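*Asks:* Input: structures, listed below.
Nothing in this text is a laboratory measurement; each read-out follows from the coordinates by a stated rule. All of these numbers come straight from a predicted model, not from anything done at the bench. Cβ atoms are built from the backbone, for glycine too; each structure is taken alone.
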Structure I
Amino acid sequence: MTAAAAAALLLLLAAAVLPPTPTSAAPIPGLDAFLAQQARLDPQATNDSFLSLSSSLKKSLSLSSAAAAPSSLLSLRLSVPLTVKLVGPSFSSSSSTAASLLHSYLSAAVSSDHFHVITPFSPHHGNHRLALSHSLHLDVSLSSPSLFSILSEALRSELSKTTSTLRSPLLSVLHSPIDQIIKQDFEKQKPIEGIYLYLLDLGPQSKPYAYNYGSGESSPAFTKCTGTIWTGKDRYMWIDLSAGPVDYGPALSGDGVLPRGESHPLTALHGRPKSQKALFSDLASLVWSAYQVLLVPSLRIPVPFENSLIVQLIHVYGSATKDTDGLDLKSIERTFMDEVNDGGLLLGDQSLSFKNYEIKYSECSICSFAISRASTSYTARYLFDNYTLIVSEYLDSKRLHQILSESADEFRKVAGVPEEDFGRVLPVYVFDLDYSSILLLDRYHQSVAFKDMVVAVRTKSTQTVSDYSCNGRHVFTQTRELERPLVGSILQSMWGVSPTHLSWSPRHNNTLVDYTWSVGQTPFGPFSEISSLSFVQKDAARRNVLVTSLNYSITSAIELLESIAAHGGDIKLLRQARHTEFIQRWNLFKYKLDKAVSALSHMDFEMALYFLRSSDSDLYAIHTLVYHASQELEASLVCFKDPPFPWASVSMSAVVFFAVIYAYVKREKFFRNKRKQF
């Protein structure tokens with residue numbers, strides 16, 4: 001089968017297998033052009049677009065068939081386009097069935113699901129599900145044979161230049177030559193719509209290998225974790241199924257480990273030969289996991305839109321001289337500002353600023369109080385010549401967070417932090433202590449993110465052995481290096497970006513841990529050393545703000561509809577003039593929500609923000625209409641006529657009462673004859 005015929009067959013299969021996505025409301029002639037013009041004239045949606053509508057458009061909105069019902073809002077669904085590119089001989093030899101198998105497995109496994117939030121703003125309600133749902137729009141295609149040839153040649157060249165070590169059976173090759181070739185192929189895909197996932201089968205090589213994501217080699221004191229995946233800054237990612245097998249995760253026990261052997265989908269091409277169905281079922285599982293964790297990740301926290309974002313880096317240092325090695329606050333700022341300058345992270349007219357403050361630990365009584373109150377200890381048993389109990393200290397992050405929250409005013413006074421009148425302010429407390437022993441947060445963490453702050457700590461101790469391992473060796477935590485943990489924590493607290501190993505599962509009603517995607521370009525987890533952001537974090541940062549705003553609009557509108565239903569419905573509640581405006585406003589509101597979801601599906605975050613902001617004016621106007629109508633309705637209920645006196649029921653009750661009294665008085669006469677018989 002030729003490549004063109006195979007591509008045509010894949011398109012037909014995609015149309016036949018994929019379930020249709022819900023269609024938006026019927027288009028109203030002229031409304032799209034009107035809204036596009038308004039977006040050019042008023043990109044921040046500060047004015048109410050309804051007031052500029054022509055009479056013909058208002059008439060069309062009045063005649064629209066869209067019903068004001070909660071179901072019309074709950075049916076909104078975000079479509080996520082994903083193109084899977086199959087590279088290698090394992091796929092081209094079975095081109096006629098490869099796509100259909102992958103489609104069938106994924107269509108059976110992936111269904112529409114809702115966005116979820118790991119930590120809701122209202123923990124008492126515990127509602128982790130958001131109103132907006134999402135679905136996968138999948139396209140599978142075979143890459144050109146030339147791409148496979150170029151990748152194979154580049155890989156052989158890297159393997160020939162790499163020397164083997166005794167520490168690992170896998171050769172550690174740089175990921176950058178392979179990534180550069182795939183990036184060039186990705187840029188040729190015009191127009192680029194959605195995310196591209198490259199599944200690579202580069203065939204058997206002279207030696208087993210895995211990819212190194214940083215500079216230098218692993219040593220007894222420094223662990224370099226290798227992997228088989230990479231997520232780019234642009235919207236592409238690749239997985240080399242021929243590399244490895246690798247294993248990483250908790251060293252002894254715990255969730256999220258990648259098991260050794262053939263049981264993980266990343267090792268689909270390793271071990272015993274598999275049937276075609278078994279191979280593509282593993283690949284479908286891998287694609288599904290990438291979709292859940294990377295493309296539609298859970299929100300760490302809900303993130304409302306704010307125009308001004310301010311990060312206050314408060315450095316509490318204990319030594320006489322400040323040591324910036326491993327804690328370069330300017331480097332942390334550059335990590336974010338470089339993304340902002342490239343058009344990432346922020347929406348609309350948002351601004352991001354970093355402000356640095358310093359506090360000397362010896363001159364800050366509240367600082368020493370907070371550390372002493374949060375300090376606690378644990379005992380662990382170690383086997384040396386015999387079993388020995390060792391007591392170690394750590395900081396309780398929740399207790400430290402409570403003290404910092406209660407003493408926020410005093411901290412601002414000591415550090416000279418001014419009161420910010422507007423915007424979202426995130427204080428980042430970095431305790432750089434002059435202690436010789438190891439002191440971590442909750443025993444394991446260098447930095448912990450909360451909804452309203454970030455807390456980090458380091459001491460003079462340079463490293464410790466963590467409870468994680470990769471490729472059979474323990475991972476060493478460089479406890480003086482705080483830049484990468486702080487980048488990850490700021491992403492969580494400011495933009496609600498979840499770590500790549502955490503996701504909320506409604507089936508388990510709990511947070512699941514999976515470290516599959518925690519290598520490569522990610523600021524999260526113990527297995528990566530890279531602080532830069534991939535498209536996963538950049539898209540999630542902007543999408544989280546929009547999904548939070550969309551969820552608020554939907555839930556607020558549903559509550560409004562329930563209030564209208566409690567008053568007898570919109571026809572009874574609203575008079576003719578108000579009812580006409582209500583129908584027009586509602587249809588325009590729903591139309592804008594449809595457009596916002598459509599823009600999100602096309603990853604046009606700026607246009608989605610405009611439609612959401614513009615819809616807020618309509619939602620506010622609908623609330624005002626219903627409020628005034630309900631006030632008038634309650635006032636009209638004061639005037640009513642007294643009901644007629646119930647003479648019939650009272651008369652009947654009186655007759656029965658007197659009959660009972662008469663029978664009681666004459667009981668001797670009634671029962672006299674009965675007594676004579678005995």
Structure II
Amino acid sequence: MRKTSFIYVLITCLLGVGMLGGWPGIRVAHAADFTATQWQAVEISLTSSAGYADPFNDVDVTATFTGPGGTVITRPAFWDGGSVWKIRFAPTKTGSWTMVTTATDTANAGLHNVTKSVQCDVYTGTKDIYKHGFLKVSSNGRYLTYADGTPFFYLGDTHWILPHERFSTSNATGVASQFKYTVDKRVSQGFTVYQSEPIWQPHGGGTHSGADEEAVANLSDGFTSADLAGFANLDRKYKYIADQGLVHANAQVSWANDPAAYSVYTHAYMGKIARYWVARYGAYPAIWTIAQEIDKNMYGNYDATTIQKWYAVGQGIADNDAYNQPLMPHMENTSSTIASTSWWSSKAYHDGWAVQWQGDMVGMSIAKDFWNYPTAKPSVMYESGYDQFWTDSDGALGAAYKSFQYGIFGYGYGAAGVWNDVYSKPGEPDDFGTAYELPARYYWWYDGANLATGDKLTYFKNFYTSLEWWKLTPRFDDGAWGSFADVSRSLLSSDGNSTYIAFFFNSGTSTGTLKQMDNSYLYTAKWFNPRTGAYTMISSTVHASGGQWAIPAKPDASNWVLLVQKTASASPANLALNKTYASSSSWDANQMAPKAFDQNYVTDWQACNGCWNGQWLEVNFGVNTTFNEAVLTEYNNRTQGFRIEYWNGSTWQTAYTGTTIGATGIPRLLTFPAVTGSKVRIYFTAGNEHAPIIYEFEIYNH
């Protein structure tokens with residue numbers, strides 16, 4: 001009986017000590033108010049202790065989060081109806097964070113000086129954006145990276161009428177959600193970006209009075225509680241996009257022309273909406289694109305004064321986005337605006353170019369303008385010809401390769417029916433997000449989402465991500481790096497002389513020549529088929545002559561990608577060097593036979609004036625030597641018939657018979673079954689102009 005009483009008293013004492021805060025000198029761990037994972041948003045609600053006639057304008061609330069290492073992130077709160085304000089916060093570091101709020105109404109105990117704690121755990125999922133962190137501009141200004149510096153591959157899908165897309169229903173058999181279906185489809189294809197505009201009210205295309213229509217906001221009469229349903233509609237879509245690991249390249253406020261039409265859109269109001277937008281959506285992975293074609297000025301809809309309204313949005317984002325996510329205003333077509341004519345480029349918050357380039361994208365000057373802008377900034381092809389709307393599959397796919405070859409390291413794809421949200425099936429009453437160029441260019445959203453080009457863009461992504469694409473430099477029309485039969489439709493980029501990529505979209509099979517290659521090492525050369533994702537090996541033992549290599553013809557007249565990469569294997573020795581040379585004749589004392597074997601592509605051997613048939617140029621090895629390749633470089637495509645012959649000890653034997661050699665200074669590689677002889681020569685049978693001219697005659701054995 002005594003024992004039971006003692007235990008009861010002991011337990012009572014222990015409970016009392018615990019209630020009083022623990023034993024003196026001993027810290028007691030308390031659970032955090034909220035838990036989160038790194039880079040993912042957690043939502044914190046506040047309840048106002050006061051009422052406001054106009055909550056959107058009457059009070060501002062800001063939350064300051066302090067975390068590991070003294071890291072500070074400030075997040076604006078947003079009014080979400082009634083007495084509720086919310087804060088969305090994505091912790092950038094693992095560990096403990098503390099929050100304290102400030103409100104412009106300091107007497108409001110529900111909003112001002114509220115403290116909370118957040119415990120951030122490490123992200124253990126598979127989404128790259130949360131493994132590496134939100135986006136920023138690379139240190140060299142050429143591309144986007146994650147927060148940890150890992151290069152970000154931008155492959156986007158376009159949804160200009162996002163508010164109108166059905167979240168909880170669809171009209172496609174077996175599809176529960178139109179919106180989720182397209183997001184999930186693109187994620188499965190390797191897309192990394194979702195591109196949207198907040199075009200709240202559909203532009204024509206039906207009555208939009210159905211029970212399944214999505215809620216929208218109407219900010220043209222001021223911000224009221226009636227607009228919150230529209231933002232709640234966006235909330236679930238923005239969150240789903242983020243949960244699937246996509247970066248959301250999104251515009252703000254409303255349709256770009258609304259502020260030009262409604263007086264309510266003052267500078268102050270626009271800045272206030274920008275703050276609200278960052279509060280609701282700035283804790284998700286984002287790129288801020290401001291408004292449709294707002295750089296320069298929505299094709300003249302704004303002048304130097306009225307554009308200040310949209311500048312207020314840019315400044316509002318910059319002032320309130322503590323994550324400093326990239327701000328890249330959506331540009332007009334390049335026929336109207338390029339980097340050098342931008343109205344936004346001088347803004348401190350301007351991070352890069354969301355380029356719009358329609359047509360076949362031929363013209364080096366446009367791409368050069370972006371690449372050579374005095375301050376290096378990343379470019380992405382934010383809008384090009386929409387698939388099955390302004391172009392076909394080859395055009396939409398080709399635009400992706402052209403973009404990267406031009407140094408525009410990002411591609412936004414647009415599919416008919418998806419970009420413009422054509423919801424109604426064929427034969428049904430119109431239900432379009434926008435009636436622009438409809439019904440002439442009608443395409444149902446489900447069919448657009450399933451166009452084969454989406455899968456082909458997976459091949460595009462796989463091709464470039466198999467390489468260090470961020471190290472590529474566009475060579476444009478620089479003849480020092482390559483010469484091509486169709487310069488404007490042969491796009492070359494390279495990583496020094498280690499990797500060469502050429503995209504050929506010319507109508508024939510002609511190609512050209514790569515230059516500045518390393519003679520000391522072998523290269524592999526492959527054709528890549530952008531339609532199938534398949535590689536075809538050209539050679540694993542390409543060796544340059546004079547730093548040059550003549551590219552073979554394309555496999556057919558379709559678009560093809562050439563990939564040439566340096567290997568660790570040394571090139572074979574030129575067996576013709578440092579030997580004895582002879583020729584049938586010479587033009588003069590400055591063009592003797594040894595000049596064709598001196599590794600100098602400026603000096604040459606030339607036969608006598610008017611001499612062709614029966615002329616020859618010879619190297620004597622001194623001993624029997626086995627070889628299976630010859631490389632010839634001549635002047636002005638003069639040769640029309642020749643043989644490579646070798647001396648077998650008693651007679652000349654033919655190793656190779658050919659017609660032409662090629663253009664001036666372009667080495668031509670000749671391969672044949674291995675032969676053995678003590679001497680080898682080129683024997684001319686026909687030609688034009690005065691006489692053959694050979695810059696270099698090289699012999700190899702592979």
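*Asks:* Going by Cα Rg over 2.2 N^0.38 Å, for residues 155-242 alone, which of structures I, II comes out largest?
*Replies:* Largest calculated value belongs to I.
*Asks:* Turning to a different aspect of this structure: One of I, II was used to compute helix-only ellipticity at 222 nm (-39500 (n - 2.57) for each DSSP H run of 4 or more, over all residues; to 500), and the result was -13000. Which label is that?
*Replies:* On the way: I: -13000; II: -5500.
Of the structures listed, the value fits I.
*Asks:* Between I, II, which one scores greatest on distance in nm of label points 7 Å out along Cα→Cβ at positions 75 and 595?
*Replies:* Result for distance in nm of label points 7 Å out along Cα→Cβ at positions 75 and 595 over I, II: largest is II.
*Asks:* Still on this structure: Determine which structure produced the value 328 for volume of the Cα convex hull per residue in Å³, calculated from the coordinates; the candidates are I, II.
*Replies:* Working: I: 328; II: 254.
Computing volume of the Cα convex hull per residue in Å³ on every structure in I, II gives 328 only for I.
*Asks:* For distance in nm of label points 7 Å out along Cα→Cβ at positions 227 and 459, which of the structures I, II scores highest?
*Replies:* The structure with the largest value is II.
*Asks:* Now for a separate question. Assuming 8 is relative contact order in percent (Cα under 8 Å, 6 or more apart) as calculated from a single structure, say which of I, II it is.
*Replies:* It must be structure II, since only it matches.
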